[in-house]
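Below: a set of structures, written as structure tokens.
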Structure 1
Amino acid sequence: MEAKLPKRVYEIAEAIRDMRIRGAGKIARAAVEALIIVAESSKAQKAEEFVQEMDEAASLLLQTRPTAVSLPNGIRYVMHRLRLAHEEGLDVDGLRERAVQAGREFIRNSIEAVKRIAEYGSRLIEDGDTILTYCHSTVAVSVLTKAWRDGKQISVISAETRPKYQGRITATVLRREGIPVTLIVDGAVRYFMRRVDKMLVGADAVAANGAVVNKIGTSLAALAAHESGRPVFVATETYKFSPETMLGELIVIEERPADEVLPEGHELYRLGVKVRNPAFDITPPQYITLIITEKGVIPPQAAIAILQREFGWMSARELYKYQTYIQK
């Protein structure tokens, strides 16, 4: 029998799906917070019932944003530790304590990771730099803010990033910090690249070969930077690295609703025009100079080493069992 989850959990899932909660880190922390809510409010009397309830919450949350690797990795972090506790024979109270502890630990570590990345990344920013950003990334913004607070007189060119205009959020946050910002349309990135010293973006996922999944249009901006000889830096936490890609699986690219591009009832629909709205694209590692993580600054080719250290070398069979545990 399917458990009735707390109302707040459904609200969080809907907010993630509708992009009211944005940014890979915030998505992961929100999903983990939802698991904490389930654990703390559970009325389960048996260990198996508690695990099933947590499993159903995990499945609900996993369905919200397929591309954001941070989300399943955050859920994995909690559910893996819950599974181990269940195998140890802990009772409901013990399982609840372990799940809540794991959730709070993940949230604490993810917040601390942003601070470390800001410190490492700010060292790559020089006084007087003009930096191009694309979309909105809390981590990338933290790098720029840290550089500014360190006394580096930088300026930022922010691409507005259709169709959700996340670049406007970046511009707002940076300007409130006092950083000079110029907002441009996405199609003007190549035009302004000759005025740029560096490009800095976040990531929704990083593959084993160092390819980076980010907001649609990032790969074109990185290509323009590569063409112009400008370095491209990616600021991201290691929990956005995808362990499945070690086994050759591809990261699923989410396609968003067409009405984000054209509102319902628009004349073009009546004329039979189709609208496609992929949310992300993939920037190949040859266009990326460095990836800034909380573990340190690495070339994209070292992504596989991060994955090996964080997740270990799992066989396909082991990884399949691990995935299906939280995706029944």
Structure 2
Amino acid sequence: MKILITGGAGFLGLQICHYLDVDACPGNPDPNEVTILDPQGCPDGYLGSFGHTFHDDICVKFVKGDICNLETVQALVDQADAIIHLAFVVGGPACDKNPEQAKRIATIGMSNIIQASKGKMLIFPSSDVVYGKDAHGLCNEATPCHPATLYGQLKLTAEQMVKDGCDQHCILRLPSTFGVSAAMRWDCLVNFFYQELSRRRKIEIRDLGTSRTLLHVWDAALAFRFVLDNQEKCASKILNIASGVWTKREIAQTIIDHIGGRIEQGGTYEDSDPRAFQLDCSPINTLGWKSKFDLAHGIRCLQANYPPEH
């Protein structure tokens, strides 16, 4: 299969490549071929850094380009069998910092992908922020959406564009991700907590009892692979995915159990988009996808790759 991943040079996109059988090794004579469209191109040292898992013959190609250029998008989509559309300004703070760029990528970029991908499977990662800060309890895919931030509004707008303009599609609603990838993010909740405890040996949290639904980045990558392998079952569906639910106290304490440190009540850290709800993942679980990685696994990966500084 030939797969185009837009915005694929980031935290999630580079991890997805690990689960797409792109290594033309002796045991995989018919590898998938992945093309990544991203404005930054191939990160320095990316392909060489995975010599322990990838062989020399890696079917991954990076194209440096703009998702808002229809000619570029059309040329790449024409060569693909399926598209994973990750190109987006990710996160509330990032969207608020550059709202016009966020709107441009969300709307023009999505319009280009939809126009170019007629008849091909389009997988779009939305976010649980579409449910909004007033949502409570267990949210399923039919729960009304009232996003409270620009990021959430743009994700919901993009969802509607996919539903209206693309017959072959699947929308995955992701909560905050965590764990290790070749392109690290430290602004997501678990990774931020780990970095704080690693550097300062303490973390200050105001709302210790607040629960958060979270997603291991490896589980996220496996979910995209699952949809590609089960396109008929997943077509035209919106599906929540998550690895589990933990309170902020449980997150911090699990990190402390691995690397030491202490929790203090207080601090200035505040979620840009607090989510006082949980995700109902029973529809995708019924289809056959289930979480494989928990919070402790993600923290062990962080510890192995980014040992505490003290």
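Rule-based calculations on the coordinates, nothing more; no lab input. A quick note: this is a predicted structure, and the numbers were derived from the prediction, not measured. Cβ atoms are built from the backbone, for glycine too; each structure is taken alone.
Looking across 1, 2, the calculation of helix-only ellipticity at 222 nm (-39500 (n - 2.57) for each DSSP H run of 4 or more, over all residues; to 500) that yields -15000 traces back to 1.
When distance in nm of label points 7 Å out along Cα→Cβ at positions 283 and 299 is computed across structures 1, 2, the figure 1.8 traces back to 1.
Suppose Kirkwood radius over Cα pairs in Å works out to 20.0; of 1, 2, which structure was it derived from?
Values: 1: 20.7; 2: 20.0.
Here the read-out was taken from 2.
When mean count of other Cβ atoms within 10 Å over residues 99-106 is computed for each of 1, 2, the one that comes out at 16.5 is 2.
Structures 1, 2 were shown, and Rg/Rh (Cα atoms, Kirkwood Rh), for residues 251-290 alone at 1.21 was computed from 1.
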